[in-house]
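*Asks:* What follows is a set of structures for review.
Derivation of every value follows stated rules applied to the coordinates shown; laboratory data play no part. If you're wondering where the values come from, they're calculated on a predicted model, not measured in any experiment. Cβ atoms are built from the backbone, for glycine too; each structure is taken alone.
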Structure P
Amino acid sequence: MTASVRASAPGKVVLAGEYAVLDGAPAIAMAVDRRATVTLLPIPGLVSEVRAPAYTPVVGHFQASQAGVQWQDGRDVFAAVDAVLRAIETVPASAIALSLDTAEFIDADTRRKIGIGSSAALAVALCAAVSASTDVAAIARRAHADLQGGAGSGIDVACSLSGGLIEYRMEGCTLRRLDWPASLSYGLVWTGIAASTREKLEKLDGGLSRPSRVRLASASEAMAEAWASGNATDVLMEYRDYCEFLFRFSVDHDLGIFDAGHDELWRAAVAENLVYKPCGAGGGDIGIVLSTNAAALAAFLGRLPTNYRVLDCQLDTAGVRFDKPGAERP
């Protein structure tokens, strides 16, 4: 390897099937145009280095060989790099400098994570950069599962790999690409509060399973059918019941999915004939507002309290890819 490589992968927003995907139900997710970027440059010597200036002032150093990866410093800070290097069977033949950029996943004012899958996007981009290939699905799933302690469904990795709007099933890590309904408008809202997906999954695993968990899985199947139809009206109608099932599931399992203001936004949207739901694990992070009435949607978003923020990001049809180093992304 004699030239620098730059790979990037998009973040994700889960639109339906959160939690139910763990029980075999389909989940719907969209990739968004906030991308994690990894730049790899060969350097002389034996010691490789890692930097992530938007995240930490720490510089990591390691040596890689067929015997494994030995860190001199920074392993805990750069756990994603360590997980990827251990998942890839062929280690770099020479020393490299890695630059990690996840600035687009962090709120510029508060320095908090927005909650759109930065760890998965980074893991996928890292796998591509180090492997010099975008055919890294198996490696990325293995690395991210290691990074997450085995928790999660893998939908965030699938979305970062493929881009676009997808239906995903955990069994076999299967997905199919869907088309966004032409008349369906949306807005993404950040609550300003970070949430931990892992903590919620651990709580769900450690508690009793209630009947609402089965009902949520059934509702997720119906949501997947509606999204696959491409009919915006069908999608919105299914969300009416789905959000009720999700709320009951949250209460029964004490997960707080609708905390951090999601409950208030959901009920306010219903009163205005709009759809609002928390995305992913809930209890913070982001939510989505949906409608076929673009003007009503814009008015709702314009009246949000100042502690919420409308995210400037859109559906990204591109998955993991190589970018030209030094070039600005559109």
Structure Q
Amino acid sequence: MIAQIFDIIAPVFLLIAAGALAAKRGWLSESAIDGMMSFVMKFAAPSLLFLSVSRLDISTAFQWPLMASFYIAATVSFFLALLLARWLFKCRPGEAVAVAFGALFSNSLILGFPISERAYGVDALVTNVALVSIHAPFCYFLGVTAMELSRADKQPFHKAARTIINMMFRNPLMIGIGLGFVVNYTGYALPAPALSAIEMLASTTLPVALFGVGGVFIRYSFGASMPQAFMVSTLSLLVHPLLVYLLATKAFQLEPQVMRNAVLTAAMAPGVNAFVFASMYNRGKGVAASTVLLATSASVFTVAGWIWFMGS
């Protein structure tokens, strides 16, 4: 069992390590790494999400018990982190929201897809696609709303809402998902050459993204905010997936395969979106950077633990 789990997760983290090594040694410049990630987020990943959503069986993929299990757990994890940041670490309101965002946003695409596929097979990714399709809108809506309501220099709510909507509609990932839904609902068949080109583009997403993420990670460093980063990492890697597991098995009785993928997605580290959100508001960036580095490093072991737990 241990050897099988190692075979599942090792290639994913080896690609991340290879990217980190390439950037550290100077084999790839920062601008090259940024170019790789820009290619992934603007072209390759939207293509992957477009294909995945366009081929979904909507009636079976979007189960409300699945969505409730995952997003109730994510919301609880977020507010636990928010309360701990305020009461235990005495963070200011806006900074507390930025810190807590790391406990809300799982790296469901770049880490979640390859690990879930290797663990449970490509057919099981239906669950991942359903969760990812509303992941960014849900998390950013909750995070931005909490930030605007809490910070001293908050803007009027209608402006905050406009900020969220503009962010979503201009996001290439959301555009890919939206176009996928259009094709799915209309039944439109893309010309074979166009479909093949999109499939070729989509196939580059995960390896390039994992390699590029490794290059990005070396820019971060552990700082004086490690206790806060440890708190957020614990909530992200252990509490969030545990809550999903309990809701999925005790409250909603999800099918085992759906439950496993939902828990594994919840167990992913926060990823760079935690730092992006903190940078948007210039609050808690040190904690976010430390959290990304710590949680991703620790997830090598915690993800293996979750796969073992659900497999046993």
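*Asks:* Given a value of 25 for relative contact order in percent (Cα under 8 Å, 6 or more apart), point me to the structure among P, Q it was derived from.
*Replies:* P
*Asks:* Match the computed value -24000 of helix-only ellipticity at 222 nm (-39500 (n - 2.57) for each DSSP H run of 4 or more, over all residues; to 500) to one of the structures P, Q, and report its label.
*Replies:* Q
*Asks:* To which of P, Q does the computed value 3, 14, 12, 10, 12, 17, 17, 11, 4, 0 (P(r) over Cα pairs in 5 Å bins from 0, in percent, for residues 32-103 alone) belong?
*Replies:* That value comes from structure Q.
*Asks:* Starting from the value 15.9: which structure in P, Q was mean count of other Cβ atoms within 10 Å over residues 216-223 calculated from?
*Replies:* Matching structure: Q.
*Asks:* Consider the structures P, Q: one of them gives 20.1, 64 for Rg and Dmax of the Cα atoms in Å as calculated from the coordinates. Say which.
*Replies:* Label of the source structure: P.
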